[in-house]
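Please treat every number below as a calculation from the coordinates, not as lab data. Computed from a prediction, not measured in an experiment: that's the story for all the values here. Cβ atoms are built from the backbone, for glycine too; each structure is taken alone.
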Structure 1
Amino acid sequence: MLKQRVITGLALLPVAIGGVFFLPQQWFAVFVGAIILLGAWEWANLSGFSSQWQRVSYATVTGLMMYLFFGMPASFLLGVGLAWWLTALMLVISYPDSTAAWRMRFVRLLMGWLVLMPAWAGLVYLKSQDNGNELILYVFVLVWGADVGAYFSGRAFGRRKLAPHLSPGKTWEGVFGGLFLITLVALGVGWYRELALFHMLALLAVTWIVGMVSVLGDLLESMFKRERGIKDSSQLLPGHGGVMDRIDSLTAAVPVFSVFWLLAS
């Protein structure tokens with residue numbers, strides 16, 4: 001399984017990096033949109049709609065929404081995304097009691113759009129910035145770093161469960177290990193950019209918040225998968241499960257990071 005995960009990951013990495021650095025704005029929006037459509041197809045199943053026509057219909061409506069929002073100011077969807085992830089934090093903390101608020105299948109479909117649309121808008125917005133490629137790469141590295149740091153530190157030192165009702169394998173030690181690794185990343189970027197102390201502290205604060213939010217994205221999907229009684233969102237990616245299993249952390253990290261950048265611009 002690990003070998004398969006590594007092979008699939010190595011195959012996907014150049015596709016992701018190539019899409020960021022070599023596609024112009026409009027084609028980048030289409031590229032990210034295609035990934036979001038696959039995520040929407042999986043989310044319909046997470047919501048309890050398992051037939052193909054239902055899943056394809058949900059993905060189609062998601063595509064139409066992206067088409068309508070393309071070219072519009074990103075601030076609306078990013079604001080919606082920020083409000084959603086604050087709400088999601090409460091839902092995850094109060095699980096399983098919170099299930100009463102989102103047990104209906106159509107409510108879960110709506111929540112899917114709140115997860116996916118701001119992530120798409122955030123990536124398209126970051127791409128439009130002068131240093132957009134570097135910003136997107138930084139978010140990716142933060143999410144990947146938090147995940148890798150959590151994996152190894154959790155295996156080595158994990159004792160205290162983070163969310164035993166949702167993801168028994170996650171520990172607070174793993175979270176701190178992930179934060180430690182992305183702190184090193186932020187310090188390296190700050191040193192390379194020769195940031196002043198104030199800007200260095202601001203970068204660290206944003207890095208820590210985005211790192212923690214990426215964990216929230218993972219836990220939220222785990223919450224839906226647990227209620228649905230499935231291990232993976234799909235089997236599209238050998239050894240990795242589904243697209244949502246790969247982008248769940250990014251769906252939370254990207255809009256939050258984008259809001260910070262929007263406010264700082």
Structure 2
Amino acid sequence: MSASKDSIGRTITVAVLLCVVCSVVVSAAAVLLKPKQIANKNLDRQTNILAAAGIPTAGKDVQAVFDQLIEKRFVDLSSGKFTEVSDPARYDARKAAKEADTGVKLSRQEDIASIKYQAKVMPVYLVKSDSPKGFDKVILPVHGYGLWSTLYGFLALESDLNTVVGLGFYSHAETPGLGGEVDNPNWKALWPGKQVYPEGSMKPELGLIKGSVDPASPKAKFQVDGLSGATLTSRGVTNLVHFWMGENGYAPFLSNLKAGGA
């Protein structure tokens with residue numbers, strides 16, 4: 001007597017085979033597409049670095065512009081000096097932050113940006129120049145927690161290492177129309193020309209305020225309009241700027257660079 005074509009065993013066999021085939025297809029696609037995904041991720045990062053530095057890329061080969069104008073270096077945050085990493089092309093500060101030998105766990109008092117862990121070594125990007133300093137601008141990776149997410153971005157400074165060129169975030173999950181306004185070009189246009197530090201100090205004063213900045217205020221150069229209806233995101237942006245531009249962030253490096261060292 002022949003077995004029924006609709007038997008439970010046959011159904012299970014077909015289901016298992018289908019699952020195996022689908023798994024193979026998905027796995028193969030993931031492997032084949034991974035190099036392109038990595039390339040696109042790097043291209044997006046380069047685009048955001050150039051945007052923070054005010055370098056236009058519309059209609060241009062981003063990779064070519066980046067390679068021509070940008071020099072990537074690494075900084076030991078504790079010493080504030082340039083250093084080397086074993087594999088510069090694959091170094092990932094996010095992963096390094098959570099490893100015992102390459103990262104540090106921040107205390108509650110230190111962790112004003114709510115990032116919990118910090119890499120000991122961070123990449124920085126210099127806009128190359130023939131000037132005596134050897135660079136025109138410095139682009140610094142920054143990140144910190146807002147309302148719903150960690151915001152990842154770049155803060156660019158002029159060669160005086162105090163005047164802001166631009167700030168942009170390339171990854172976050174803040175509320176569209178509220179905290180998500182960090183992506184609004186009009187708001188980002190408020191940052192260029194602002195100052196991070198008061199004269200003679202390396203303690204950052206730059207931050208967002210509630211409402212709009214009064215241009216007549218003596219503190220206007222250290223203030224940026226807050227994000228309407230997004231108090232916690234605004235506070236998060238201020239905190240991440242203060243953290244990364246402070247003594248636990250890039251302040252020692254910037255001090256060394258100002259002195260002609262690093």
Read-out FRET efficiency 1/(1 + (r/R0)^6) of positions 24 and 120 (r between Cβ atoms, R0 = 30 Å, to 0.05), computed value 0.95, structure in 1, 2: 1
Any idea which of 1, 2 comes out highest on relative contact order in percent (Cα under 8 Å, 6 or more apart)? 1
Name the one structure among 1, 2 that helix-only ellipticity at 222 nm (-39500 (n - 2.57) for each DSSP H run of 4 or more, over all residues; to 500) of -10500 was derived from. 2
From 1, 2, which structure was FRET efficiency 1/(1 + (r/R0)^6) of positions 48 and 184 (r between Cβ atoms, R0 = 41 Å, to 0.05) = 1.00 calculated on? 2
One of 1, 2 was used to compute mean projected area of the Cα convex hull in nm², and the result was 14.0. Which label is that? 1
